[in-house]
Every structure is written in C-alpha cells, then in structure tokens.
Structure I
Amino acid sequence: MSKLKPKLFSTMKNYSKEQLAKDVTAGIIVAIIALPLSIALAIASGVSPEKGLHTAIIAGFFISLLGGSRVQIGGPTGAFMVIVYGIVTQYGIDGLIIATIMSGIIMIIMGLIKLGSAIKYIPYPITTGFTSGIALVIFSSQIKDFLGLNIGEVPSDFLGKWSVYINAIDTINLSAFLIGIIALLIIVLWPKINKKIPGTLISLIITTVIVLVFKLDVPTIGSKFGELSSAFPRPYVPELNLSKISMLLGPAVTIAILGSIESLLSAVVSDGMIGGKHRSNMELVAQGVANIASGLFGGIPATGAIARTVSNIKSGGRTPVAGIVHSITLLLIMLIFMPLAKLIPLSSLAAVLIIVAYNMCGWREFKELFKSPKSDVFVLLITFFITVLFDLVKAIEIGIVLASLLFMKRMADVTNVKETIMDASEDDDENFNFEEENKKFKITDSIQVYEINGPFFFGAADKFMEILNEIGIPTRVIILRMRNVPAMDATALHAFKQLIDICKSKNIKILITGINKQPKSVLDKASISEISGDECFFNTIDEAFEYTNNKYQ
C-alpha cells in the first residue's frame, strides 16, 4: 500500500552537495522549458498569460514539496486546455476557480482513501483515445492564431471551428503565418544544435526579435491582452452557494480524474527511467493541495507534466528539490521579465502548442492498437471521436462503460458451467480408470457432477441457471466442483440460492468440492452452510463420493 509520506522527506536523508548542484541545474532548465508552455497553455485555455505562470509556480511548488514522486514536475498541461476553455466559456473565471478548488478537494479524498492504485485499472485504449483526441482538439484550436485569421470568437465545437476557418481562409495574415512557420522550424531543428536549451524558448526569442526589427503587422500577446502584470497574485475566493457547487461538480470531477490519471502516468514513466517507486496516494494528496492553492491564487488546474518530468530526469534531477527550484526560477522570471512577454507573437505560441499536440497525440501507439482485438479498437475509436466531436467528460464516461461491458463479456465467455464426465481424475491422471472408479464410488444416474470454471459473477450466472433445467427426477445428489472459481458476486449467490431452494423441494443433496476462500466466505456470510448443511463442503471429489456412498448407498 502506498505510504502517505512526501518523497522530499525520504530523499533528504542522504542528500549531498553534488546532488544539490544537479537538482538546481535541472530545475533551472525545466523552468526555461515551462516558461513558454505555461504562457501558451494559459492563452489557449481562455485565460490571461500570467495565470499559466502562476499555476506553474504555485502548483508546481506544492507538487514537488508534498508529492510522492522523486522527480515529478507539475504545472498546466495540454490535457486540461479543452476542459478549462469550456469552463471559462460557460461559467467564467469564478467558475474555473471554484471547479479547480473542488477538484483539489476530490483528489485529496482520493489519496486519503487509497485510490491511487485504482487509476491503473483504466484501460489503455481509453487513455490513448482521449489523449489523441485532446491532441487533435489542441491542434484545431491553434489554427486561428497560427494563420493570423481575422475572425472574432471561434466556436468551441470541433466541426464549428473548421467551418469558420474554411470560411475565413481569405483573411489569412501571411506575416503571422510565416512567423509561425519559422517558429515551428526552430523548435524542430534546434535540438540538433543544442539539446540543453529548449527550442521553444529560442523560437519565441527569435520570432519576437524578427517582428520587432521588421515591424511586422502580427498579433502579439500585448495586442490581445494589453499590459501584463509581474506582481504575485493575491488569494481570492469567489462567492459560493449550493447552486454553483452543484453545477461545477461535474467539471471538478473530470479535472480530478484526468489530473490523477496524467500525474500517475507521469510518475510511472519517471519510475521506469530512474528505477524508483512513487507513492501514488501521496501523489494524489499533493496534486489536490496544489490545485486548491492554484485555484485560490487565480491559477488553472495543474498536474504532473510528463515532458517536463522527463526533461528534469535527463538534466540530472533526482529529488523534489529540482521541482522546487523550477518554481522559484519561474517566480523570478515572472517578477523581472513578465512585461516583455507582451511582445511575443501569437503565431509563435500557436507553433509551440502545435508541437505539444503532436507530441501528445501518440500516433504510433494509436496505430499499434489497431492490431488489438476488435473490441479494444472499438473502445479506442469511440473514445477518440467523442473527445473530438463532443467533450472529454462524455468520452471518459462512455469509454469506461464500454470497456467495462466488454470486459464483463470476456469474463463471461471464459466462465462455464458444465456437467463433468468422470473420465479423468482430480489431478487429470492419464492412468485414471473410469470403470474402476465407477465401481469404487458406485456412480449411478442418481448422482450428477457439475463443474464451474472461471469467475462466478453476474455475467456468467445465466449459465449456472441452465443447470436447473437439467436436474432430472432420478437425481438424489448434485456434486458441484468449484476448484476453478476464484471469486463470486451477489448475482451468482442469488442463483446459488435458487438452486438450493429447488434442490430442497426435490429432496436433492448438494455437495461442494474444492471451494476457494473468497467464494466460501460469500456463502458463509449468506448462511448458505446453514441452508444446505455444514457437511456439504469437501476438499476433493473423492471425499464427496465417499460421503455419498456412506450416506445414500
């Protein structure tokens, strides 16, 4: 079970000056990477640029301070962009703040009741489907700024966006488009020159200088948002009432679930890279605290960022100190250089997010999943298209329901209830002689042997009920072999009781052999042993036959 103890406390026991130097270096590098991403994600989410930095600074600090991962870097991510934009559009900034704080509370509760390990049960086709869908939505949302299209508000739905883009294609700003292309090329090609300094930052600097030197008519952050404040925000709590809480509960739950999934996936990836083991429940508590703090200071939802976490590891970061340094570095940059951010071209920021969308789409994983069973491909495509055409909330809900139904069908398919022909021994001995056993146990038509193989749950209960129709008049004893039943549920128990009632009415004795711990516990709690007699349970079928011979022959 995951401990509720921050990794920071554990890593400080043997901390060295050498590791401090590596963590500080890694923290500064990651801060430089996070700077343009935080600004771009904030703008794409429908809030002002500085709110992205506020989120990276405040939430990033608490995620590292209290988190269950050694190397997790927290902040705003692309996955939240679609949700945040929708909340801001429908409920305003106050609604976003309330939803963010509520999501933090939900995540803390999830961590405290030890749900951290439960996230791993969300099927891979669902996570791939909605991640790829979000990537396509992010890409679509950046077309206006990348092309510099002269249009007003863009519809929130996918098809509506592209309809507006196509109709307004004649308003393209060639200068903005060119700047966006240059930014894209720099981001893609810069790593071949220098892998330490992020290409996103270089692209923003170069394209901003080009726009200033050549005085290009290109929309910038300043032309859209005006002057940017470098002051640290003050805490603010919007007016609360039951109506607002009720309306925002759905978005808050979505933020909490998506944030939990992304942060724990990031922690798993980082574990594989450093050979560590994160504390999932502590990570959820830290994510919850971080989102509450982010919301209180006007920020947006935050989670563990896989790309920034990987960069932290590659830069030498091995403890939460690197994440704390990353937050402090961003704070200093904001206090000193924030006013200069107004000069950044919007098409350059769009280029940054287009690269984010490409890295996020996981097209290779998407393609590989087409080699999976058709049911998994179906879940993948349904989740993807609902994410793109409708929204992420419906995609996750429908995806999980479909995956659960398909899983239950698979379990039902591998579970069977069959009449056993005694032509093999308990241990499937090839030398078993049925005729000798027949004489030994005096097997007659009055004894029927059935065997259940696989999980005995509601998906397979109907197969069990079929044997009720096979109970003939000569039957005096039914031997039910349950050695291959790992578990049973309430529906199976109900079917079991029906069998017992029918057998009691016909004066038929039920004997159970090889029952495992969980099914035995279910039957005991339901007083099944009292209904059919304590002597009905046997370890092997040999014992059951011996009892039958002594009692009924």
Structure II
Amino acid sequence: MAEHSDAVDFDPVEWAKRDFPERVRIGCEHYVLEGIATPLPAYAYHALKLLLLIAGWMFFCSFTPGLGNPFTFSTWCFEGIAFQKAFIWASLFEVMGFGCMSGPLGMKIWPPHTAFLQFLRPGATKLAPFPTLPVFGGQTRSWLDVGLYAGLLLSLLRALLQPEITAAHLVPIVVLLPLCGLGDKTILLAARVEHHFAMIVCFLLAGNWIAGAKWVQLAIWFWAGISKLTVAFAYVVPIMTANNPLLKSSWLRKRLFVRYPEDLSPSVLAKAMAHAGTFLEFAAPLTLLFVTGDGPLLYFGMFCVVMLHGFILSNLPIGSVFEWNVLSIYAAFFLFVGNPEVSLFAVGSVPLVIYLLVGCLVLPLLGNLVPSRISFLVSMRYYAGNWAWNAWLFRNESYTKLAKLKRAAPLLREQQQRFLSPVDAVGADARFLAFRTMHLQGRVLGMLFDKATDGNPSQEYTYTDGELVAGSVVGWNFGEGHLADERLMANIQSQCHFEDGEVRAIMVESQPILGNSLHWRIVDAKRGLLEEGYADLAELATRKPWDCGQV
C-alpha cells in the first residue's frame, strides 16, 4: 500500500539534514497512506487491556451473590450494583493510568502505564491548582499527596469488594478525590471527574441515583455535540480514519482529503462523515431525554448511541479510548433500555441537583465560552479537534536535562530510540508530527516555528508535542494542553534550569465557541513570555500543514 519507502524517507542521517517544512510534508504523505503505522501487536495489547477491564468488573461483581458469572451475564448486567461497580472500577482503572492515553496507542512504550507510578512517588513533579496553598500546594509531590492518592485507591477497592455498596463506602471516595485534586489537578482529570466521579456522586447523594446518572450521561453526549460546532471538527474525522489500520484502501484514504498530496484539507466525504457524527451526538441525548418506556424513540436513540461509539471504536484511534467508549455504551443500555421508566425528575436531592447544575451545565458552558479557564474534559469537549495544545522545541540535546526530574518515564522519543530501529523511530516521530500539523490548530506550528526559534535552522531544535511532555513529567495526559502550559514550564525550569533559548514552546489555546481565532503564546523556559497574538481560523484553513512562516 505504501507509496514511499521508510528506509529512504526516514533515514536518520538524511532526516537530520531536512528542514521543518520538508519533514512535515514527508510525514503527512506517509500518514495519509499508513497512519502512524503502529505495529499490530500494540492493538492486541489494547484488546487484552479492554478484556482486563471487563473481566475485572465481572470479578468485583461476583462479590455480590448472583452476579459476575459471564455465562449468566444477561440476568445480572442490569442490576443496579453491577452498574455502580462498573463506574467505580472504571474510576480506579483510569486513575491508576490503565485507561485513556496508556500503552502504545497512548504514546507510552515502556512503561506502558505511568500514572500510579508518578502519583505514588514523593518528590515527583505535580501541578497543584493553587501552588501557594498551604499543605496542598508546591511543585513536587509530598508524602501527604502520596497518602491521599493511596487512600483513594484503597477506598475505591474497598467499595468494589462489598456485596452491597452503601454511603459508608462512597463517602471516602467523594472526599478523597477532591483532596487529591487540591494537591495535583492531574489526578482529578485522570479519574475522569466529569463522568466517572460524577456518577459516584449520584450514587451517594441521589434519592434515585439512576435519574442523576441519566443527567450525567445525557450531558456527556450533548456537550460533546456542542463541541463539534466548530470548523476544526471537519479535520478530525479524516485524520482519525486515515490512522485506522483496518482501512487498507489507499484510494479511499486519499479520498478523505481534497487532493492528495497537495491539499490535505478535509474532502466533501470527510465533511459529510463529520456532520453525521455531529448529528448522532445531538440525536442521542435529545431523543433519549424523552424516553419513558419501550418504543421507537428508545430504539432510535440507542441506534444513535451504538453508531456513535461504534464508529469511534471501529477506527481504533490513538489515545486508547476503548474502555471509555465501551463503558458509555453499557451506560446507555443500563440507564435507558434497562430503566426507561425512571424519570429524570426523580433525582430527589437538592445537593445533587446543585452539583448537576454546576457540573453538567455551568462548567461545560463556561468551558466552551472561556476554554482557557476550564479543562476540555470538564467541558465535555471530546474528539472535537478544538483543544489547547503546545509544541515544545528543545535546542539540540537540551531535552536530556529533564532527567533531573523524578518522573515515571522518559520522553516518547527516548523510548522510541530504545525500542525501535533508527528508521522506525524517525518514522514514528514524523508521523506523529504529521498527525498534529494536519489538524487545523496544528497549523499554528508552521506559522510560528521560525519566530519561536529566532530563525535558527530547524535542525537545531527538536519538536516534542506538549502532550508527550506532560505524559513524561506529570505521569498522565489525555489531550489536555493545560497540563503542559506555562505552569508546567515554570515548574520544570525551577528544577532543570534551562538556559535562554534551550527550550521554547508554542502554546495555543482552543477556540471559544463564539470565537473565530486562537490565542497563541511563545514562551521561553528562562525568560518567560516572549510574544503572543491571535491566529485567525479562516487564515489557518488556507495553510498547508508544512507551510512555514507567513503565507
């Protein structure tokens, strides 16, 4: 299928001589035809991990008499405690780093799971939301941080081992996770505070927790649909589909773009696929919202849910989002097929109503209007292609100074150099660079590359995505650019002491739902903010991924 030779295009000696535009162009041509080209054993690893999630859920369900037997699955899967244990187990799975953005598809080769290694290590770098706050603040993990995180894990495990879950088992979880978040906001996001934790709060506070859980799940789909109402989403679908290892047709891969290889904007086909996805994300919640029993409305709503999450799963996307999508499908069946008669107005708890209003309405709304203030996860803006992101540029070998940090894993580039051949390591790096620059936001990198490096030859600077810096330094990442922004850079600088120009970063904020531009900053690790401005989305759409400077 490949029309290019990896051995020729990604020869390390020749690659080092190429300038930035040529590297991006070659990477993009390979990406369209091959995706990131993750080896097939990596997908087998993630399949086993998904089976572990399901097997673990069944195991914990077995502590309740009559539940957990895979051969009688249909007789107990709609039991309330089975659903509760699914989300408590998923929260434990995620906060330990076994879920999203783990393993090879999460850009982690070895170790494949880093969150729990980082969160249990005193002295490791952390991102306290209030760094000057007594006891919980600071830049590195204290024994208190470690103790709170360990307590959270034990409280989740304790609940899973019970034949019946009561308030006494849920209160420690609901108390400990926010306390962990005061010490390190990364833990809050890793535990999927907007979804898994919100469900656990419903279990604790609701008069009828199924009603509360319905509101959470509907909000997840609705706000995900809202996030697609930007020009950026049209770029997401062809890039995700081109990375599908099951798509063997080079003809179809090329049809996802306007004119391969000259114009890699989304084609009419790709835009139609994107619009279909947006329709499904709105149709599912707006249909299921009115379901009160069996009938056509329920069938159509569930069709939309299965098509939506099934399409994402069938593309085998990077990010290792399989567990979350499977859990969302199960939640839809349990809440709306298994319990259609439960009214959304049966929440029966004023504290929970307040919590749901804040978590499912106010914060997502603010996150869409002012995305610089709120995580895209809390805003429920999934798969939208409209995220805060960062391009870290290390001069020569300056990235080796990161070894001074206590961290769970080195940068992905260092892992690739250890486990892959030189040609494969260069190819993997180039394809991931292509993945980023093919997105509409990613084209800011070419626009600002020369400015950020003072016009120096690109061979002097090594590009590393901020996503990968966060994964290495704070132990977890999932498309959240705010985990690798100025806060992390200042934290790293206090420990690594980079010289002027050794580390530059292009930091790009996501598009407000009512805006038409992206706020960008160029930051030097030692000198701080160097320059900032705005990139017009319409102008970015006229740029090729490999365009450099002003066009």
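Any read-out appearing in this document is the output of simple, stated calculations on the displayed coordinates, not a laboratory observation. Because the structure is a prediction, the values reported are computed rather than measured. Cβ atoms are built from the backbone, for glycine too; each structure is taken alone.
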Test item: FRET efficiency 1/(1 + (r/R0)^6) of positions 171 and 483 (r between Cβ atoms, R0 = 25 Å, to 0.05) calculated as 0.00, pick one of I, II: I
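Identify which of structures I, II gives the largest calculated value of distance in nm of label points 7 Å out along Cα→Cβ at positions 179 and 251.
Details: I: 3.0; II: 6.3.
Structure II gives the largest value of distance in nm of label points 7 Å out along Cα→Cβ at positions 179 and 251 among I, II.
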Test item: helix-only ellipticity at 222 nm (-39500 (n - 2.57) for each DSSP H run of 4 or more, over all residues; to 500) calculated as -15500, pick one of I, II: II
Among I, II, structure where FRET efficiency 1/(1 + (r/R0)^6) of positions 115 and 187 (r between Cβ atoms, R0 = 25 Å, to 0.05) as derived comes to 1.00: II
Structures I, II, by Cα Rg over 2.2 N^0.38 Å: label with the highest value: I
